[in-house]
Each structure stands twice: as C-alpha cells, then as structure tokens.
Structure 1
Amino acid sequence: MSIRPDVVFPGEAMVEFVRVETGLKDAGTINDFYRGLGAEIAALKPGAKGCRLAWGNEQPDISAFPAKSVDFTGAGDRFAGAFLAHLLATWGSPRVAHCACAAAALTVSDYGAVDPIPIQREVKALLDRSGESSSAAE
C-alpha cells in the first residue's frame, strides 16, 4: 500500500531539487511531476512570486500580494495552512490560492512565526483592498 498526498506545497528548494534530478524546467511540468505522484492539487511556492497552482486541467499563476517584508519565518507554513483551511471551508475552488497568498503576505509583514498569524478578517480585508474576490475567504 502506498500513501499519496491529495495536496502538495513544494517550496523553492524542492522545486530546484526536482529540476536538478529530473531535468524538468518550467513550473507546469514540475506541477505535472507532482500530480503524477498522485497529488490532485499542487501549489508550487516560489516565495514572493505567489504560486503556480495545478488544479484539474488548470495551471494558473497566482500573484503574490504586495507586502513590506521584514521576516519570512512561517510564510510557507501559513500559505499551506490557509490554503487547506479555505479548501475545506469552501469545498474546493482554485480561489483558495488567493487567500493563501494573502495570508502569507500578512505573515511576512511582521516579525516571528506566531505574532503575525493573520485572522480571517485580515485576509478578507487584504483581498478586498486588492480587488480580489473575497468569497473564498468567507
């Protein structure tokens, strides 16, 4: 019996590892690599660039939100946590990646791993200010 993840969140280091080991170059083929391992959803996290999402037949690039970055501690974990929380709350929509990017942007705007954890109201406000629909954040 093999265990396969439903969702994967490879960061920059894992993406680079896959590039070196497989020769794959672009984000789309790297997402396909992870989906080939059994993941239904893959969200490559290239840091301040947002994410490249693979969901169904779509592979949209989700832009990062502008942030005054002071500390990157916990940003990737916050992205994954917000993504999964909104995925479960909304029963699935690629729009959850916007919520995850907003949560990560709020996280890097302050110091530490705990103090900058945003609450849902803050994520929704950032989505609203940026013009993104906040329906996935509700």
Structure 2
Amino acid sequence: MYEDYDKDEYNPIRSVDGHAIPCPSSYQWKLEDISASDAGRTEDTVMDKKRIGQVVGIELSWQNVDIATAAVILKAFNPEYIRVCYLDAMEGKWLTSEFYVGNRTTPLYNSRLGLWSKISFNLIERSGVKKNVQDNQ
C-alpha cells in the first residue's frame, strides 16, 4: 500500500511511522511557543511571555484525492501518536519527532468521479522538550 510513494524525493514528509505517504499539495511548517501558566500581560501593559518550551506544528493538505489514496493518507495519520520524519524549516534538515493529529476534514468533490476535493489537518509535536532530537540528514 505505501510502497508506491517511496520514490518522491520532493516530499517534505519522508515517513509516518516508517512508511512513505503521498506528497501533500501544501506543507506549512510553524513553531509554537508554550508559555508558563502564570504568563501574561501585566497592568502596566508589559508582556511576560515566560516561554517554557516550543513545539513544531505542520499544516498539511492534499488536493483532488482519489478514494483509495485518501484512505491511505487518513489511515497513516489515524493513530493517537505518530513518528514523523519531516523537513524542518528552522534546522534546515530532516528530523523525526512524535506528533498527534488535529481534526481532519475531507469535503467530497464528486462521488461519481471518486474524488475528495481536499484532505487537510494539522500535526502538533507531542512534547515541547527538546532533547536528543533525531537527525535524519
């Protein structure tokens, strides 16, 4: 099922739980700060961010996907937690980390043609603690 996607050298997602997936139509990397619970703006309008960690987020979407390919994508990202090898914008190289998946949407384009118009969801890194990040360069 996954072997057909191994040869796409331009795919920013190298693997999900060790398996290749179809190249997304859109890949947007983001970095989110995690602030302490007592962070916030004081009455003198000064922000005390109190960053305690950061997590990578990745927004993914696929356009005009046939029914079989949609099933492959959705099944690959269905486990509660997944290990993803991805192209990291800040590090400038391939990294592997554990993510969870946000809500998935798949509006149907045409059931007669067997096409979903779009599949989209976000990946959110599970831990904001950076230690021994696995480098896959």
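Nothing in this text is a laboratory measurement; each read-out follows from the coordinates by a stated rule. In this text, all values refer to a predicted model and were calculated from it rather than measured experimentally. Cβ atoms are built from the backbone, for glycine too; each structure is taken alone.
Descriptive notes on the structure:
- For distance in nm of label points 7 Å out along Cα→Cβ at positions 9 and 105, the highest value in the series 1, 2 is held by structure 2.
- Which of 1, 2 yields 1.23 [Cα Rg over 2.2 N^0.38 Å, calculated]: 2
- Mean count of other Cβ atoms within 10 Å over residues 17-24 - highest-scoring structure of 1, 2: 2
- Largest in relative contact order in percent (Cα under 8 Å, 6 or more apart) among the labelled structures 1, 2 is structure 2.
- Which of 1, 2 yields 11.5 [mean count of other Cβ atoms within 10 Å over residues 33-40, calculated]: 2
- In this comparison of 1, 2, the computed figure 14.8 for mean count of other Cβ atoms within 10 Å over residues 49-56 is attributed to 2.
- In this comparison of 1, 2, the computed figure 0.50 for FRET efficiency 1/(1 + (r/R0)^6) of positions 25 and 121 (r between Cβ atoms, R0 = 41 Å, to 0.05) is attributed to 1.
- Source structure of the calculated read-out (helix-only ellipticity at 222 nm (-39500 (n - 2.57) for each DSSP H run of 4 or more, over all residues; to 500), -14000) within 1, 2: 1.
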